[in-house]
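What follows is calculated from the coordinates using simple rules that are stated; it is not laboratory data. This is a predicted model, so every value here is computed, not measured. Cβ atoms are built from the backbone, for glycine too; each structure is taken alone.
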Structure P
Amino acid sequence: MFTGIIEQVAEVKSISNVGKTDRAAAIAISISLQKSNMQDLKTGDSISINGVCLTALKISGNITFELIDETINKTCLGLLKVGDKVNVERSLRLSDRLEGHYLQGHVEGVGLIKKMIKSSTGTKLWIKIQNKKLMPSIVPKGSIAVDGVSLTIIDIDEKRMLFSMGLIPHTLGATTLGSKLLGDRVNIETDIVARYLARQLPRK
């Protein structure tokens, strides 16, 4: 489990094909991490990379993860390039404060940044959902994770499958969302409570 409170932004150092093995992985990605809160990191730990729960497989100067086809097809991680920045969060400990909201790191779909309204107090971001099945779980003032960042939904446009969030300067500076451009794709995970409630409602 995660909270959507990003601990650091890391750089992608290498991307390589895994090749034909007995594993299902397709590509391997290595990123560099600051050592500040990662001293006890060990092989097998779960880490959220842009909202996707991945398993640490190799830890040296960098940390390496392997991505299976399902992850590549259902998230934006397959679009990463060497030099790109990613949001990083370690898994939640029972003693930690819950300052965002509960996340599983199970990305449900990809969104497209359609509009950015910048001001001196922050940025309002409009995202178009590509999977309409997610819309019932997106509610005004509800929580949502965008590239692993816990945010609060402001507006919803059901017909165009759009929703908006407000990003304060701290969020823009402490995550990769501050460097996003129109047309960029982002990973989306809806709130787990809203998801299960939507599942219980009669379907049209």
Structure Q
Amino acid sequence: MEQELKDTIAVYDKFAKEYAEYNFQKIVQFPLNEFISFLPKKAKVLDVGCASGRDVQYLIEDGFDTIGIDASKNLIDEAKKRVPEGKFKVMDMFNMSFEDGIFDGVWCHATFCHCLKKNALDLLKEYKRVLKTKGIIYIGLREGDGERMVTYSKSGNLPRFFAFYKLDELTALMKQAGFHIIRAYSERENSYNWLNVFAEKRFDQKF
């Protein structure tokens, strides 16, 4: 694991309780409902970077068999407290311990941004590996340029790693990984733009 990501996980571990309290009520309802609209009933869903368990709870309430993973043990502990009915595991998203092709959907909100761009294609292939044929992936992250360590007040002004993308850059990367783009758009959120990309694994492809 790259040092930038290790440092980022350490920040989440340190401020897990505060981060969970800040984010748990901030439901991203529109993208979640759009993601749900592409899934079959009772779909098996993976939330990558589940943090406080907020989105896992929403998906469970909609009848989906959902598991959340996060590299931060302390965030997983917070998720278990807030969503006792949920399934959660501490796991490295680059090396997931799931069998090939078992999920109908992969939900990845504000998580792919913590991957260094040089490793981004490999990470997308790992997401694709665990998806069923015709499985759906959602990736959401902040629009921008480049990659760098960034400080935000909600993480105690300690630096976390973020990669920023333009919409055409992200969709081109996902196509390169073998995904078919269903819908992709940018929307204004507070003082920045947020990218939302929905894509499908059209066929089994080995790398």
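Looking just at mean count of other Cβ atoms within 10 Å over residues 116-123, which of the labels P, Q belongs to the structure with the highest value?
On the way: P: 11.4; Q: 15.0.
Across P, Q, mean count of other Cβ atoms within 10 Å over residues 116-123 peaks for Q.
If log10 I(q)/I(0) by the Debye sum over Cα atoms at q = 0.21, 0.26 Å⁻¹, for residues 132-187 alone comes out at -0.86, -1.22 when worked out from the coordinates, which of P, Q was used?
Numbers: P: -0.86, -1.22; Q: -0.87, -1.07.
It must be structure P, since only it matches.
Figure out for me which of the structures P, Q the number -2500 belongs to, where helix-only ellipticity at 222 nm (-39500 (n - 2.57) for each DSSP H run of 4 or more, over all residues; to 500) was derived from the coordinates. Could the numbers behind the result be given before it?
Numbers: P: -2500; Q: -9500.
Comparing all candidates, it corresponds to P.
Quick check: 17.5 is what I get for Kirkwood radius over Cα pairs in Å, calculated from one of P, Q. Which structure matches?
Values: P: 17.5; Q: 17.0.
Checking each candidate, the match is P.
Using relative contact order in percent (Cα under 8 Å, 6 or more apart), single out the structure from P, Q with the greatest value.
Working: P: 24; Q: 20.
When relative contact order in percent (Cα under 8 Å, 6 or more apart) is computed for each of P, Q, structure P gives the biggest number.
Out of P, Q, which structure matches 24.8 when mean count of other Cβ atoms within 10 Å over residues 44-51 is calculated? Write down the numbers at each step before the final one.
Numbers: P: 21.9; Q: 24.8.
Attributed to the structure labelled Q.
Comparing distance in nm of label points 7 Å out along Cα→Cβ at positions 100 and 148 across structures P, Q, which is largest?
Across P, Q, distance in nm of label points 7 Å out along Cα→Cβ at positions 100 and 148 peaks for Q.
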